[in-house]
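Below: a set of structures, written as structure tokens.
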Structure 1
């Protein structure tokens, strides 16, 4: 359990480093400093009452002569499952709905335009167990299930786009299960869905016993606040996954996840940030917090003793920009919402400067009439 009580890297640095050294360390770790947002006092008070963290930062882009700033605020939500895993399914889902209702209320007060919840947010991450009941009972229709209807109400009430990752039951196609994110417009319409493209078979992550790789490709959704995509959890380990969302036009790629300290924490600060740099887009990495204990022991096929949990989820949600800068992370131990103000003009500006995608894609985009020497 080493590290499960460690609040955050940022708090540790702030506690032990003098201000001048702290600023230099943050410059090296995080790139250009992000401006701290002046969030409403009512939102901060509500977050305190609700016992969740609230942070806000802004990324700047250069002023342009022919385009106005394209400013959008995103909200990243991380949370623990508030009830024991053996609580009745409907009670667990309802409790999480109420929790998100309070958090989205605060996000709306902060001017958030697009909000994204963590992977499989309505349930414990039970895919380690390989058991079917009761965990498959959390699965819902992406189009008209109770969670989608709940998120539609949130979207209409607050005028926000909602990204809702759920366990999907596709009743129209043989009751197949998928790990899915539903995208709901600010008017409450279901814009569509995307499915997890890569499924881990690593350690306790036995997810292929529930669902397989998605079959919807790399969809990008046009919202009134910009073009967004959802690269669910394990997809962040695959550079070409990020690239495909970028080539399809995404300006913001959300990465709702559920990942544990012993397995991936050293990778976490690198992958989404590197994807933002390589693909000239904003990336939003979201991870749940806490531990989840299951009624029955399970093994991992690695010779180790059977156990009822698979470690701690370390939170640390953050946003990275195409210029390599990033926000500090949320706590490793607390529920929270990170508000980030983005100027989408930065995507094109960095693309024009660095052009990382151009050399590799040039042969693919070469018109037949162009001679090779012209390239």
Structure 2
């Protein structure tokens, strides 16, 4: 087989998500399996160039994983003709400027979401990339998780009939940082640094709802900063200026209603950190990150509510598990594979910067909805 190297500038790999999911579990995992087999006698070999501000941290990662290329000079990296792809997993506030520079340098771009701090900037990134003729993509990892792959399979098969409603619960308790270290970086709780759970999670809800059930037509949201005092990475107290919980109602194309709660101030009493229930005329399903359970119309029991008599049996036992349809790869890695095929072989790809802008738009409208206390229309995003 012929080996074809593709050099990828990876900016933000010293952060939790950039390191664990994108570098280790995606790009390095591709190398561990011998590269990406393109099916035509060619194996694509990803060669990461680690980019960031902290050279010592970058070199430590490179040494740990046997990597050669490290740089704190983004300008020089983008000027290197051997670098074909720029990937960005930095803090949100730094992403837009770096992606603009990568597009201007003619690099294909793949980045985390949100793509920018506001909708006009996110849409402009998509326009710039289209004008430059570079390929571009945005991470939409939850579409590739086993539980949601099963949910998509049910939706595409017509299992639900007419979808009536979607209910989602996401979240967990993020420690304040005084007694136990916080599981999320402190900038997540500072609005001035691009923090807040709306900017973090509403883009996820946008692409999930859009792809599985229909475009979001209206949004109404209520946000709260439930935990107002936290401690940063150096143990210093600070006041949280960004919301840590959001309660959203989304009207979907076709008439279904989605209600999704997102919170970093909730203790988990669910089977998984994310659970989505879909109810339709022909059946219902509850999907998590890995599992999916169904209750078809033909086997739906007749519940009887009687406060004076204990419920007979378990409601959960009345649902049946959807089996795995073969092995499912890490969701981040699966999307990386598709993007690299798109870059090298021009294979189909739809999770682009326009989709990223749509997620930023929903987050912006969600925050505005809360500020104005009203439901807002969500216009269709076009370049």
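Coordinate-derived values only; no laboratory data. These numbers were taken from a predicted model, which means no experiment stands behind them. Cβ atoms are built from the backbone, for glycine too; each structure is taken alone.
Out of 1, 2, which has the highest value for distance in nm of label points 7 Å out along Cα→Cβ at positions 236 and 324? Intermediate values should be presented prior to the final figure.
Details: 1: 2.0; 2: 4.7.
Once distance in nm of label points 7 Å out along Cα→Cβ at positions 236 and 324 is tallied for 1, 2, the winner is 2.
For which of the structures 1, 2 does the calculation of Kirkwood radius over Cα pairs in Å return 21.2? Present the calculation step by step, with values, prior to reporting the outcome.
Numbers: 1: 21.2; 2: 22.3.
Of the options listed, only 1 reproduces it.
For Rg and Dmax of the Cα atoms in Å, for residues 76-259 alone, the calculated result is 18.9, 54, so let me know which of 1, 2 that is.
Values: 1: 15.5, 43; 2: 18.9, 54.
Derived from 2, not from the others.
Can you rank 1, 2 by mean count of other Cβ atoms within 10 Å over residues 12-19 and just name the one with the largest value? The partial results should precede the final answer.
On the way: 1: 10.8; 2: 19.0.
Result for mean count of other Cβ atoms within 10 Å over residues 12-19 over 1, 2: largest is 2.
Given structures 1, 2, which gives the highest value for FRET efficiency 1/(1 + (r/R0)^6) of positions 52 and 356 (r between Cβ atoms, R0 = 30 Å, to 0.05)? Could you put the intermediate results ahead of the total?
On the way: 1: 0.25; 2: 0.85.
When FRET efficiency 1/(1 + (r/R0)^6) of positions 52 and 356 (r between Cβ atoms, R0 = 30 Å, to 0.05) is calculated for 1, 2, structure 2 comes out on top.
For Kirkwood radius over Cα pairs in Å, for residues 116-155 alone, which of the structures 1, 2 scores highest?
Once Kirkwood radius over Cα pairs in Å, for residues 116-155 alone is tallied for 1, 2, the winner is 2.
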